[in-house]
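Novice: What follows is a set of structures for review.
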Structure P
Amino acid sequence: MNLKPVSYVLRIGHRPERDQRVTTHVGLSSRALGASGMYLAADDQKVSDSICDVAQRFGGDYFCENNVKWKSFIRKFKADGGKVVHLTMYGLRLQDAIPDIRKEEKVLVVVGAEKVPGEMYELADYNVAVANQPHSEISALALFLDHLYEGRELELSFDNPDIEVIPTKVGKTTIKHGQPHE
């Protein structure tokens, strides 16, 4: 299943000494919920490698590019026809903005860590709030992608997984290299 629009995530403000776990969760959540890849606007190869390792083991074509220069990347993304969605508690309500965003071909979702530079609000095509209250960037991203794809992302399957999770009522069931494991 190919989801439209194609979405990517740009993580800005990542602090390697503090944000590794949260940034990893931004990448893993975006992968699981339909994004095609993540761009990390910081030099943290460990986080990038961790996300790529999970993507390789659980399948699909998700990527994580490390050490992206965010302003020039956004400008190039827009010049190539993409639209930029900045998730912020100060933006338009998600439910009001999402119908227009769904019409786009290619979307870059910007998720901040520390205080986001004011210039980001001007560069974005859409400043969108999941709630106009303080909240987690991971939850905002998850809700945004769910609304963008109208729940279709929950039916995704990932090509060529090394590990596949089998839904079960009790316990844990996976398939690894064709062999069931409990």
Structure Q
Amino acid sequence: MASEDVVMAGFGGQGLMAIGKILAKAAMQEGRHVTWLPSYGPEMRGGTANCVVIIDDDAIGSPVVKEPRAAIVMNKQSIDKFEPTVKKGGLLIVNKSLIDRKAARSDLRVIYVDANAIAENEGSGKSANMVALGAYVGAVKTTTPKAVEHAIAENFKDKRGSVGDINVRAFLRGLEIGSAAK
């Protein structure tokens, strides 16, 4: 399998770091090499936040990516900042719940996901990040959905109630969208 890299961006509190760690953990469980590099704006909650995940079969020389193959953008500031950086022919996952514009570039594969609304339907608006992660995994297939489901369950095993189940359901809804996208 080829190397894959993705930037995941939004505002603090949207769970971008969490889905980055989940993707990295899933790939590690499959025996792949990974890096996860977080970046925070001046405020944690409400400020900008992004992380870059690189997955490869070979050792990774640097966690820095100037032109990612893919970007998950969860708010308008993130599409404005990261759409121009995505490699030509790359993938852009757009949270159309919070982004009221279309992608400006025609040389990208773009998947629009109503992540917040889907998350609400699955039981918690906080799982919009899982919907976006599912769309990415469905479109790119860099890790198996089962590995990601397992990583989600591990991530939420100490939480009370059905938080883990809600997040898995949100991931699976996004996975359907990403898998169906052309």
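Here, each number is a calculation from the coordinates, and none is a lab measurement. Because the structure is predicted, anything quoted here is derived from the model rather than measured. Cβ atoms are built from the backbone, for glycine too; each structure is taken alone.
Novice: With relative contact order in percent (Cα under 8 Å, 6 or more apart) derived from the coordinates and found to be 27, which of P, Q does the value describe?
Specialist: P
Novice: With mean count of other Cβ atoms within 10 Å over residues 26-33 as the yardstick, tell me which of P, Q scores highest.
Specialist: Comparing P, Q, the top value of mean count of other Cβ atoms within 10 Å over residues 26-33 belongs to P.
Novice: If distance in nm of label points 7 Å out along Cα→Cβ at positions 98 and 114 is calculated from each of P, Q, which structure is the one that comes out at 3.3?
Specialist: So the calculation was done on P.
Novice: Taking mean count of other Cβ atoms within 10 Å over residues 18-25 for each of P, Q, which is largest?
Specialist: Q
Novice: By the measure distance in nm of label points 7 Å out along Cα→Cβ at positions 10 and 58, tell me the structure among P, Q with the highest figure.
Specialist: Of structures P, Q, the maximum of distance in nm of label points 7 Å out along Cα→Cβ at positions 10 and 58 occurs in Q.
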